[in-house]
Structures are given as structure tokens and as C-alpha cells.
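FYI, it's all coordinate maths here, none of it is from the lab. Owing to the predicted nature of the structure, the values given are computational and were not obtained by experimental measurement. Cβ atoms are built from the backbone, for glycine too; each structure is taken alone.
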Structure P
Amino acid sequence: MYSLLPHNTFGIDVNAARFVEYASIDALKAFIARGELTAPYLHIGAGSNLLFTKDYEGLVLHSRIEGIEVVEEDERWVTLRVGAGVVWDDFVLHCVRHGRYGVENLSLIPGEVGASAVQNIGAYGVEAKDLITLVETVDVWGEERAYRVDECQYRYRDSRFKRAENKGVFVTYVHFRLGKLPVFHLEYGAVRQQLADCHEPTLSTVRQAIVDIRRQKLPDPAEWGNAGSFFMNPVVSGERFETLRQAYPDMPHYDLGDGSVKIPAGWLIERCGWKGRVLGPAAVYHRQALVLINLGGAKGSDIVALSDAVRASVRDAFGIDIRPEVNMI
């Protein structure tokens, strides 16, 4: 048995029957060719978006593929090929230091580059899909395939790689197209407020603003185990939102431009009185209602029980089902 405690940021003390890491495509293909990839299996990144509810009676795989290389460049754009095992925020910092624009709003998001392409991570007006051009993979038969971004079926916090039928497709490298000219996404009020005293934003100042905002709102997993935002923001029809707004005129929202409206799940949870509330060894974080935390010694079932209670309250109050962003194993 292999402890997965260092491999999930929720700090859930569970084990895997086997744990294998690989550092190259060739190593992964050789592992498969030897017949060592046996079911059940689970491929993980840094474990920052996982909730283990019990021991995993199978094989856990983890990529250690590193490297950031330029594959295409002109006066305005540069395309980078990045190993799936690169720590996401290390990649963001690399881009900031080298004058490459696009990922700075995704600063301090935990996890690894491979998971960014699976989860379609996003924050403050930017999603991974906006920057990805190609995703390289190896499947359970050892076959390599590269998916263009239009083949990845990206949606809000979703992709073809996240779905159960594609769990046998492992991301090895991700290609990102980044700008060389200063273009920023500063539409969110919290970002503008953080940069209020900055007359001329730069990559460094925007990154620092995002880092400061996230540190103010999100707990350090070393102190309280967590997976960042536990719930996805629900999307409703424009008609449904107008009905809700009649009852809740102060309800914040984001028009998506297609007739639908995104409502902040954190606001819904807070209105239901859950912010800062404790349920056994788990709690809703007192600074950000989207975050569920392990107060110490929590089991996956404790986090699930809290999640279920929060979801039930939101359903009862608003008729909206908020879905977990976290993958429950």
C-alpha cells in the first residue's frame, strides 16, 4: 500500500494499492507495453482537485514530465510546449519573467500543467482553453495522439479528457499560445481594485495582484486541507435569472452573452448562512464560502457530508443545484 496523503491537498489519509510515476513519454509507453497498466487505475496531477473518500484499490499514475520549450514564435506570439508534470504556478512565473502574456490571471492556482488541460482551469476572466492550441496524449494502448483545441470539447471546468469514457487518455504535453505584446484582462472588480494605485500595469504587478487576492480569500492547504473552490458557479437561463432577481435584487451575476447567466456559488452559499460554519471535522471557510476545509483528521465522507448539506440548503432556498468542481474518488 502507498500513502496518498502527500498527493491530495485536502489532506485525506488514504492509500493506493500501487503508485507509479514516469518522467517521459517513452517511459509511459514502456510501462504500458510491459502490461503493467492494470485496472483499476487513476491518473492524478498534484491532487489539488481530488477528494478521496476511501482507499484506492488500484494503480495511481502520476506524470513527472518536465520542460518548457518554444515550438513557434513570431513578432506577436509565442507557442510553448509544456510538460504535464510542470507545476502550474511555476509555468505562470516563467511566462511573467519572460514577457509572455496570457496566463498571469491564473497565478497561484494549485496543480500541474496536465491537469490544467483536463480541468480547463480558469480565474478572473481567463480560462486555459483561451490559451491552449494542442494537447498531446498517450492512451492505454500506448498510442500517441495530439488533440487540437477545437477537438478538446472545452466547456466551463470541463473537457473531453475529464469524462469517464476518456480516463484512459493521459495528457503528456500541453501547447500554449501566448502574447508578446501587453494585453491584460482586468475586467473583474477585485482585480481593478487591487491595481487601483498602479498607473501602468505590467505582468509582474498583475500577477502580484492576483496572488494577493487569492491569498486573502483562500486558505493555505498546509494549514487547512482544501481543494480551492469546491463548487462550480451555476449557469441559469436569462428568464430564470430574472425571476430570481425579483426576489433577490442584489444577486451578483455575469451575463455570458448567449442568453444565459452565471451566478456566483459563493454568494448563494453565504446567503444560506454557511460561511464559517462547522460540521464535524470539516467547515466552510470563513473568508470564502466556495471553499470547504479539513479542520484536521477529516475523512472524505466528512467533506462529502458537508458538501451535501450545503447543496441541499442552496436547492431549498434558490431552486439551484450547485455541482462540485472537485473530483470525488
Structure Q
Amino acid sequence: MLNGLVIKSTGSWYDVKLDDGKVVPSRIIGKFKIKGLRTTNPVAVGDKVKLIIEEGEEGTGLIKSIEKRNNYVARQSPRKKHEIHLLASNVDQAMVIVTVIEPMLKQGFIDRFLVMTEPFNIPTTIVFNKSDLYGDDEMPIYLYLKELYEKIGYQVMLVSAEQKLGLDELKAFLKDKNTLVSGQSGVGKSSLVNSLLPDLGLKTTILSDFSGKGQHTTTFAEMFELDFGGHIIDTPGIKTLSFNFLSPMDLAHNFREFFEASEDCKFGGSCLHRNEPHCAVKEAIENEEISDLRYANYMALLEEIEEQNYWERRKT
């Protein structure tokens, strides 16, 4: 049995890097499950696996088992709403790339991404790209969001892949870590990765003049080694994030400032901060101690999860 690390996923096949550095195209046999959850891809980039070389085949492998994961990052499958899709496993930190302009910022996406990484206490940094395009209208938006997220403990960076601004700080953040890199289509993720790995030559995104949205360029997750130490896991451009595997209480507990304030709620950790009496979170919002923008995003997600969970219960 050979030990390997999954460095690329294309759906049914996985590139596995062996201890000696050789890369073996491999597939799985049998079924692998995560605590009973239904997954579209039971093996993720970042998984440590055991495999054998297939008999009678030229250099292909069979994945026999997956070692215990330290963590994983998952979302609801965009195509199969009753299943989850693994983005990566065994990550040290995550980086969500956004931009205020081209395309226009969807701030709710940031909070959805944080809900995806927060349950595993995965440190997440918010990177605002395309700073060279920020003018008098865009810079105040960036500064407002920077203050909002730094106040609750998230690191925020401002960079420009086009003009190579802020890359030294970004490299210091990435050095010697396994980092999940993600973002919505069109935010310049591939351009930023190319700035860090100039020999890589990832296809960059072209914005649609009609919609202002990015066209998908990355179609699968892949791990790349950084020449200054560490790895990045590049993921497909994400349009939306949904969470069929979270409960309403999971959501409440993973808005970190809500969870901290809930100690003073009348119903404590079981408060959903909606219509409950003596809710410390709602009081903090009225006193401008908690962002009403984050609360609005929380309420939208709460309604979505409750509606989805209702139909999931009916389904079973």
C-alpha cells in the first residue's frame, strides 16, 4: 500500500502525489462517507490517502482508504441540492478574494464564505483585489468593510494583481501554510494566483460586458506548491453558497460576534436572535455594537436554511 496526497480533482479521477514525488492518476473503489452526509465527491484535494497501483494498467492507482481529516471545507452541491460538495481538506487557513468593483461587490457572499469556514475554526482572511480600480466611490466601501471585519477578528488585505500591489504582505500570509483560495467568478482570483506563481499560467477570467459577471475558468480544485513555502488550493469560481447541512442553531453559533453576545441573551446559546425577548444581539445592533449589515445577511441565511431543512425533513 502506498501513501499519497490528493493534489487535483477532476470529478471521477484524482491526481495523487506519492511520497517520492511521483504523481499517479487514481480513482476510488467502494464508498466513503462523512458522518452519513451524502457527498458528490468523497475524496477532496488535500486528502491523505492509501492506494495501490492497478494491475494491468499503465501507472494508474486505486484509492483504498482516506486518512482521518483534520478538517474539511464543504458547501451544498450547486447541482444536487440534497448533497454536499467538498472543496478541500486539511487546510491551515482560507482566503476569500473579493472586489468592490468589476464585478460589483456582493457583501453577503463574504458572510456565507465565513459560515463555511467558521465551524472548523479555519482562520480566514478577506482579500480585496483590484485596488487599482478603487476611486472616491469604492475606497470608502472598502474602508467600512475593513473596519467591520477586523473588529470581529478577521484579517483584511488590499491588493492589486494587475499592479502587483500588496503581494509581499500576501506572500507572508501564505508562507508555509496550506491555504484554500476561493472567490466569486470575475474577482481576479486566477490573476492573483498567477502573480504568486508566474510560471503557472492559469486562464484568467473575462468579465461579461452584458452582465458584469465573470465567466468560469477554473473547473476543478487543484493544489499548487509555492516556491517561497506552503501550498495553495485553487478552487472553481463560486457563484453562490448554500448550506443544506447546517441547522439554524449552527448558523447562529457561527456568526462569531453573535455567539459571543448570546451569553447575555435570555435564552443563551439557544437564542436565534429573531423575535426572542431580551436578546442581547438585537440590543447590540440597536446600540451599533454589532453590524446591522451582518444581521441582515444572517436573517436571509436563517430563512433559507429553515425553509430548506423543512423540505429535507418532509423528504425523509
### Query
Which one of P, Q has distance in nm of label points 7 Å out along Cα→Cβ at positions 4 and 76, as calculated from the coordinates, equal to 4.5?
P
### Summary
One of P, Q was used to calculate FRET efficiency 1/(1 + (r/R0)^6) of positions 100 and 140 (r between Cβ atoms, R0 = 41 Å, to 0.05), yielding 0.75; that structure is P
## Note on the structure
Matching 22.8 (mean count of other Cβ atoms within 10 Å over residues 92-99, computed) against labels P, Q points to structure Q
### Message
When Rg and Dmax of the Cα atoms in Å, for residues 44-123 alone is computed for each of P, Q, which one produces 17.1, 54?
### Response
Q
### Query
Just checking, which of P, Q has the largest value of distance in nm of label points 7 Å out along Cα→Cβ at positions 60 and 300?
Q
